[in-house]
Structure P
Amino acid sequence: MITQYKHGTYRASLLAPSEKIPFGARSAGHYIVQPGSFEKPAVKPFIQIFWGIRGTGALVMDGLERKLEPGKIAIYFPGMTHDVHALDTEWEYRWWTMDGPLAVSITTGFGLARSDIYEAGPAPIEIFEELEKAISETGNPACERFASAVAFKLLSYAAGSRRTGNPQDVQVVESINIIHKEWNNPMLGVELLADRVMMDRSVFSRRFHKNMAIAPVNYIINLRVQNALSQLKYSDENISKIARRCGWCDPNYFSRCIKKATGQSPEDFRET
């Protein structure tokens, strides 16, 4: 019997993340579709990433049909026409979408700079399931921020897998898990991470960058900035306290990081 499976989990507000979430986890899903199945082409205002699991499908990008095979990802950026269809076999894939004012810059910052097909390795099913669960619980700002952090982790996994075709670099994966658990620890840095995964600091930095297309210190800063921007918008708490809570000991360095990410000082960003 021919069956089709389509499961999607969606944020309560689909139009945009909460006003004060700079990088939003909008939706995620798991599809198994039959030969010839297609989605009606439509222009969409968010980033969508597809991850092939089994069979082969096709996406039209800039007028050209591109095949998405298992272990590869495909990216549509905001404003593009999403045109997705199965070919002549059953096709299984996972997908997720991201939006918010920093979604494009964060995605391109990982080296995924254009709409294309990229090598990525096997889809990390556990992270997809974690993301779907997090999105389903986005009933308040704290839950929405957590879902955004999981989307960030999935994006970083996709980018890292793309660099090597091997997402199982155990020490790099371990270091990423440490970062996501301890991102606001002011002592967290390259030296501490290298010690924790038992590697030489310079070797660790090179391997992390090779896998993730980003230096470990910048990965940490991006995660801290994402959280700090949400807190700046959602609370009236003293900016120095927010800086410390997000891992910065030096408020001046915090201000420089925020300005680099947004073009504004923390004070100005809070007021916009």
Structure Q
Amino acid sequence: VVVDFYSETCPPCLVVDRILTELARQYPLVAFYKVNIKNFSEVAMQCRITATPTLQFFRNGRSVREVKGANRTAIVDAIDACLRDASTERATAFGVVGHSDLTSCVLKTQSECLNQNDDHPLENIFDDTDSCLESDVDEQLILHVAFNQAIKLHSIMIKASGEQAPKSIKLFVNRTDVGFDDAESAEATQEIEMSNDVYEKGGVVNLRYVRFQNVNSLTIFVADNLGDDDVTSITQLAFIGTAINGANVSDIKQDDHSH
């Protein structure tokens, strides 16, 4: 994630805006955000912004690099370094050759989970932490996951353990209308049957790639879990594949500054 801290009275900020608009097309796996330091002075203060333009580069919720000024070479070098670091980390974790972790493409504000325990919500599972997603009134879950661009989805990785780990799963591409009333009977893009063996080997499931070539959203229906428990729990969910289009900097709201 690249966050551009700018002010409206700063000429170099306009240069940076043009640079990032170009780079957004070049780097489809990178999310670009703009923060007006006047409108969000508290955010700028928390991030220790002392001048504009300042770009901060975030990975796994932490600021890992910073570039001041309209230096295109420095910006590109910082992006490349972040991508190399992320690729090295994820290659060992997922082991899927030729594809990338697309979890950063998830639009968290437009994604939701039906029947989630509000103390253990959907947002918990998009990072590798000790937090989790849990079902509420019974074992079933419906996850509606939106992406900030079209993707080609090769695999998904589900991290879970024990009797509460998901078992029977149905995937629906670009179907945001699926609810509990029709999830069991509706024809899925693909059905998955998880097992302890799959989870112990990393939880990566290869999909029928030809069916997942233009994914803007993915609905995941979890019908039950391994132990027929009343609660289903997921620790981490990741999406592995290739992004099709780049994000558009001009489309990003100025108040979308969370990282």
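Derivation of every value follows stated rules applied to the coordinates shown; laboratory data play no part. Everything quoted here is computed from the prediction, not taken from an experiment. Cβ atoms are built from the backbone, for glycine too; each structure is taken alone.
So here's what we get for this one:
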| item | result |
| --- | --- |
| Parent structure of the calculated result -6500, given that helix-only ellipticity at 222 nm (-39500 (n - 2.57) for each DSSP H run of 4 or more, over all residues; to 500) is the read-out and P, Q the choices | Q |
| Structure responsible for 27, with relative contact order in percent (Cα under 8 Å, 6 or more apart) calculated and labels P, Q on offer | Q |
| Among P, Q, structure where distance in nm of label points 7 Å out along Cα→Cβ at positions 48 and 144 as derived comes to 4.1 | Q |
| Test item: distance in nm of label points 7 Å out along Cα→Cβ at positions 8 and 112 calculated as 3.3, pick one of P, Q | Q |
| Test item: distance in nm of label points 7 Å out along Cα→Cβ at positions 80 and 96 calculated as 1.8, pick one of P, Q | P |
